[in-house]
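S.K.: Down below are the structures I want you to see.
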Structure P
Amino acid sequence: MAEKIVDKLFRGDMLHVASLLTPKSFQLIYLDPPFATGREQLGSKKGLAYDDRWVGDLDTYLPWLKERLLAVYDLLTDDGSLVLHLDWRASHYARVILDEIFGRQGFINEIIWHYTGGGRSKTRFSCKHDTLLWYSRSRRPVFNIDAVRVPYKKTSGYAKAGIVAASGRHYLPDPLGTPVDDVWEIPIINPMATERVGYPTQKPLKLLTRLIEGLTNPGDLVGDFCCGSGTTLVVAQSLGRHWVGSDISAAAVKCAATRLRKECQIEGDITADCAD
């Protein structure tokens, strides 16, 4: 058997990259693919952009997405998780596709990432959330509940003294806080944030930290095959996980590699080009 590839950043389509990797080796795969927005996504720095226009719109986008979801499915461990990050344009279609691939029992959570910022619509309710679909090959995937607790609200009576059930049993608050629910209030990256690198649609470190801490253990392998600016890889490295990333864009791979070297002090050659 070929040696398992870890801590490597590829330039290439995920279909090709997936064929190079060891089946059943990834505990978590996070995918933040193009959203089929119908426009070119421009970053704040020259060269950091990608074309999200699709001839045929969803009629071509959805088959493209399904083919790649099938390719990465085989890379997951028996209790591994896939988190697919989309918005209102395609998330409902993607859930049906994922039900076909994983089976309906593979669905674990629909996580809503709510954020503010940007413009406001005057003709409808403003779209201020993305959808993260969590599926697993197991009905009991890795889930570290204590790693994703949040402080109790100051107004919560439970936080002060706990609660007394009808049976008379007294439940005390957990010193680590309350488990986070499926709606996540995490700000988008503001223009002055130190983590901002200028890549379009760059995701916050806090978002990926919650996913990786919650769904993996130290030493596990995390994959991101539309890695963009490299947020997933940076977080995985900082949390003691192994990682493999890829993107079809040479500019994205360069951006991600620069972040890994700068923010994680990684030295040596971590990139490989397998683009057609």
Structure Q
Amino acid sequence: MDQALSRTMPGEVRRDRVLTLIEEHGFVRVADLSSLFGVSEVTVRSDLDQLAQASLIDRVHGGAMIRSRISTAGSSSEEAEPSFEESADTLADEKDAIGRAAASLVSPGDSLIIDVGTTTTAVAHALTERTNLDDIVVFTNSLTIAMQLEPAIPRFTVILTGGKLRPRQHSLVNPMGSGILEQINVSMAFIGCNGIHPTDGVTNINLPEAQIKSKMIEAAEQVVVVADGTKVGNVSVARIARIDDVDRLITTGSAPSVLLDKIRDLGVITTVAT
């Protein structure tokens, strides 16, 4: 867009175009809108505030999201978040590749946290296939992952965190979901997410699960984010961690190479699984 033209664009027209972008992409960043329309970030924030006051969008950290993604109670809407079953077959081959790469990092005697999600379930599956692993302790807040790991018992000790059950993801969250995480220290945590960005860090669409993910990160010596390439560059409503809290990212070839380079430059070991 020609910046000279965009600067003279009436505010109402600009806000209509901003709303269209949010509807198309689900989330937009203030900095990106400022660059696109050739106006200051202060002007962009004012536009977003007006759209939010009209109940058309929701303002979140660093930008705005479509209103349907957040409930009036402040948690992610069930409509916006696909169920575990709906997500399971999406990019299944990429998730399997990530799972194998992640499982290769584990050594006998390690203690692990495995977060809820379809990609982390692929990690759990790959771990059970490694018959050379013994004396592994796994903490998880996922009923699905606990069942996935069950065939590896007694080589593995599997411990559920406890807490309130979220049927949509078969996950355990607060209240009482984070108590055990505040009492443990593990070798490695495998964390899923809805987005990882070099500036905005690791984010998730679901607020209750984001709280648990943050506690998992605090309990781990090494934090490994597992996310297919479509998640790289995305930013969701709830921040899980800063990018410098992450030790390693395992992703796939669909991730934008420019963003992967930026993440590497920030000190995150980045693996593209195949």
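Each reported figure results from applying straightforward, stated rules to the coordinates on display, with no laboratory input. What you are looking at is a predicted structure, and each value in this text was computed from that prediction instead of being measured. Cβ atoms are built from the backbone, for glycine too; each structure is taken alone.
S.K.: To test your reading of the models, identify which of P, Q gives 31, 23, 21 for semi-axes √(5λ) of the Cα gyration tensor in Å when calculated. Don't skip to the answer; put the middle values down first.
M.R.: Numbers: P: 31, 23, 21; Q: 37, 20, 15.
The read-out was computed on structure P.
S.K.: In terms of relative contact order in percent (Cα under 8 Å, 6 or more apart), which of structures P, Q is highest?
M.R.: Comparing P, Q, the top value of relative contact order in percent (Cα under 8 Å, 6 or more apart) belongs to P.
S.K.: Given -8000 as the derived value for helix-only ellipticity at 222 nm (-39500 (n - 2.57) for each DSSP H run of 4 or more, over all residues; to 500), which of the supplied structures P, Q does it correspond to? Provide the component values of the computation, followed by the final result.
M.R.: Values: P: -8000; Q: -10500.
Answer by label: P.
S.K.: With mean count of other Cβ atoms within 10 Å over residues 41-48 as the yardstick, tell me which of P, Q scores highest. Numbers along the way, then the final one.
M.R.: Working: P: 14.9; Q: 17.8.
Biggest value here belongs to Q.
S.K.: Ranked by FRET efficiency 1/(1 + (r/R0)^6) of positions 57 and 193 (r between Cβ atoms, R0 = 25 Å, to 0.05), which of P, Q sits at the highest value?
M.R.: Details: P: 0.15; Q: 0.65.
For this comparison of FRET efficiency 1/(1 + (r/R0)^6) of positions 57 and 193 (r between Cβ atoms, R0 = 25 Å, to 0.05), the top structure is Q.
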